[in-house]
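Next up, some structures in structure tokens.
Every read-out reported here was derived from the displayed coordinates using simple, explicitly stated rules and does not represent laboratory data. Not measured: the values here are computed from a predicted model. Cβ atoms are built from the backbone, for glycine too; each structure is taken alone.
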Structure I
Amino acid sequence: MRKMLLMGMLLAGACAGAVNGLLGAGGGMLLVPMLTAFTALEEEEIFPSSVAIIAPVCVVSLLFTREIAWGDSLPYLLGSALGGSLAGLWGKKIPTRWLHRGLGVLILWGGIRYLWQAF
């Protein structure tokens with residue numbers, strides 16, 4: 001049983017890394033349901049764990065990127081640091097059910113937007 005759990009966790013990490021590396025984002029969207037399925041983490045631990053896992057995955061993906069537009073990226077990096085800090089402080093007070101719903105809405109919105117642009 002423990003070996004199956006480890007294999008599931010490795011699969012979850014590999015899928016998140018592949019999606020993140022190919023698309024530049026999205027690995028965390030895979031991690032949340034996979035952490036739910038393959039770990040014994042409590043619901044309150046899943047979102048912070050996903051962030052802790054995806055941060056180094058993003059760094060690894062960045063190392064294999066050919067060109068980085070640092071000048072264009074800096075304002076987003078600063079805004080992301082501020083938003084991430086505030087969300088980290090307030091996120092503890094938001095019920096997990098609402099975090100799941102919010103993630104679902106963002107995934108749907110992004111998917112519809114990208115599909116709309118493809119046509």
Structure II
Amino acid sequence: MRLPNDIAPTSYLLDEENAQLFISWSDGHESIHPYAALRRGCPCAWCAGEGGQKGSVDANTAFTPEQTRLYELQMVGRYGLTPTWGDGHHTGIYTYERLRATCACDDCRRARGETR
């Protein structure tokens with residue numbers, strides 16, 4: 001999914017109590033990203049793999065609470081975010097396209113044909 005040039009994040013909210021990242025977008029959408037889903041979907045080479053090699057994270061990976069605690073969020077240029085997790089992991093760059101495409105709000109899940 002490629003975002004139109006006029007759609008960009010306008011703000012972020014780390015909801016530590018509910019372990020969710022909220023992103024507000026310039027088109028009025030607010031995306032929801034549970035911390036555990038973000039950590040499981042880490043796009044770095046170590047977690048996701050690269051060059052045909054399997055990464056260290058899959059659907060069966062069990063994370064500790066520390067590994068899914070979002071400690072900090074850094075902007076990467078104008079195209080994405082890098083979270084720092086409680087265990088120090090900080091190499092995944094989540095592009096804005098990826099974040100918008102993986103929004104867990106009911107409308108986005110329904111549009112992707114997902115059920116709860």
Task: Read-out mean count of other Cβ atoms within 10 Å over residues 15-22, computed value 14.1, structure in I, II - done: II
Task: Entry that produces 1.16 once Cα Rg over 2.2 N^0.38 Å is calculated, selected from I, II - done: I
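Which of I, II yields -4000 for helix-only ellipticity at 222 nm (-39500 (n - 2.57) for each DSSP H run of 4 or more, over all residues; to 500), as computed?
This figure was derived from II.
Identify which of structures I, II gives the largest calculated value of Rg/Rh (Cα atoms, Kirkwood Rh), for residues 7-46 alone. Intermediate results must be reported in sequence, preceding the final value.
Numbers: I: 1.00; II: 1.04.
Greatest value across I, II: structure II.
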